[in-house]
1. A value of -10500 was derived for helix-only ellipticity at 222 nm (-39500 (n - 2.57) for each DSSP H run of 4 or more, over all residues; to 500); which structure in P, Q was it taken from?
2. When mean count of other Cβ atoms within 10 Å over residues 65-72 is calculated, the result is 23.0; to which of the structures P, Q does this value belong?
3. Determine which structure produced the value 2.6 for distance in nm of label points 7 Å out along Cα→Cβ at positions 97 and 113, calculated from the coordinates; the candidates are P, Q.
4. Given that FRET efficiency 1/(1 + (r/R0)^6) of positions 89 and 121 (r between Cβ atoms, R0 = 30 Å, to 0.05), derived from a single structure, equals 0.95, which label among P, Q identifies that structure?
5. To test your reading of the models, identify which of P, Q gives 22 for relative contact order in percent (Cα under 8 Å, 6 or more apart) when calculated.
6. Ranked by mean projected area of the Cα convex hull in nm², which of P, Q sits at the highest value?
7. Between structures P, Q, where is FRET efficiency 1/(1 + (r/R0)^6) of positions 105 and 241 (r between Cβ atoms, R0 = 25 Å, to 0.05) highest?
8. Thinking only about distance in nm of label points 7 Å out along Cα→Cβ at positions 73 and 137, which of P, Q has the largest value?
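A short reminder: the numbers here are calculations on the coordinates, not readings from a lab. None of these values were measured; they are calculated from a predicted model. Cβ atoms are built from the backbone, for glycine too; each structure is taken alone.
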Structure P
Amino acid sequence: MRMSIARLTVLVTTLLFSCALLAAQITPPKPGASPTVDRIRERGTLKAGATILAPWLLQDPNTGDYIGPAAVVAQQLAKALNVKLQYVDATWDTIVGGLVANKYDIADAALFETPQREKVISFVTFDKSGTCYVVRPDSKIHSLDDLNDPNLTYLGYTGYATDPLFHSKYPKTKMQQVSPPPGSGPRVPALLAGRGDIAPIDSPLVYWVHQKWPKTRIVPPVNKCFSHPDLVKPIGAGYPKGDKAFGKFLKQIVQANWDQIQAAKKRFSQPKWLNKH
């Protein structure tokens, strides 16, 4: 019996759709396969270490709920395991150490995947980002080539992964770091007060920064910053090192929810959200 082209097309489409579903299938580790998942199941709660970094993880000012791409990862992970989600507040100084000390099951923050961090924890990548630099309008800094200068001071935060990357690329520039307060933003006020010459920002924040501090300049320029920033690096959530079954499971979570993660990044990069933090 000859099969019509229309029927064949339907069968092929159905097969491809089924394959796509299988590719996106989320299969939690079996008991005993992942120490982390076993711990979560026994507790009935997923503990997620949280450190605010817009647009990847914020708190809704009206509800206090965590929002953003990193929140999508934690929420979908808890849903897949059929457990409750509990956030544990952390800072950039403590987020990695807290995971190593088993204070939480994942470090649900926008962590730059640096070699130093990869020595003690593992990552599931859910985005990438780069760095741009805010300078005063009268600054002599006009391009990245101008950043490596012993007469310049970089305004950073202890515990931020960007700072050692900057220092490695621009070793002549002086580094001034302070401990980040909760919900800390770019050190633009310190820059405008004359306490330094360079305030780094994550590239997705460029439009918000440009709107909030219109009298500053951004290097590279605004449009180029968003598309071609400096120090591009992968961003991920951290999980206990060596737990391969948990890592595979987390990758499935990210792959199955990729569109939702990217939509959250786009939504929470808008100034109307960032102005609330």
Structure Q
Amino acid sequence: MPWKAILRQLWLPALVFVVLLTATAGSTSFYFPPLTEVLTTLWEELAHGGLVEDLLFSLRNILLGLALATVVGVGAGLVIGEIRTLRLATAPLLDFARATPTVGFVPVIILTLGIGSGPKVFLIFLGSVWPILLNTVSGVQAIGPAVHETARGYRIPWPLRLRRVILPGALPQILAGIRVALSIAVVLMVVSEIYGSPVGLGNFILQSGSSFHVAETWAGTILIGVLGYGLSVLLLLVEHRVLGWYHQRAPRVRSTRPVPAEHTDSTESAKSNGVVV
């Protein structure tokens, strides 16, 4: 990524950081400690506390849940988007699942599956699969009819057509759905670890808040934000790498330079002799 693009991405977060650092420098509020104190606490917890273990636990849950949601959502979305009858039959179910808040399943999942890592991964999968699936279906529908007709005209087998024609055509929509699912996965990670987990960033925030350790609570919150932002930037880099053909710039417009007089005269002479230049 060019330096100019990096500066365009980071100038506003850097400005907000400087403003918060200046505004909270002399804070005496119990609930809003100075940012320097929060950052110092964050460093101490990462270096000497158990925050690294919590971070790795939460990161693993996010990656596993999102990976499962991507595999299931893309696979099912390609099939549903390609088969019109199946798409019409599953539309009410998909709309119902999309409108149902996944957070409402947290007590049921914890009650039935326990408080280990598996229920957290399943909850993240359950909330992240719908935007990926729906975006995949939308991406398949957005492919032009001429592409389908050409593939059928060449008698390309359906599995090969699905893998080499439909999937690349729907890939921009699929990656957009994964970006949406990533933000949902971070939220569900925090909620699942707050309600039933002995470890994780959500549990760290819960324990710190219950003990009125405000600096630790803010430190955990900042770390979750950094984790989500870092994963989002990484996914964006992967998207630009995979979809280079989609994000490429438009061809440059030819500059209109003045034509020398002798060239104009020779062109007019050639045209008068019936020669096309």
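1. P
2. Traced to structure P.
3. The structure behind it is P.
4. Attributed to the structure labelled P.
5. It traces back to Q.
6. Result for mean projected area of the Cα convex hull in nm² over P, Q: largest is Q.
7. Max of FRET efficiency 1/(1 + (r/R0)^6) of positions 105 and 241 (r between Cβ atoms, R0 = 25 Å, to 0.05): P.
8. That would be structure P.
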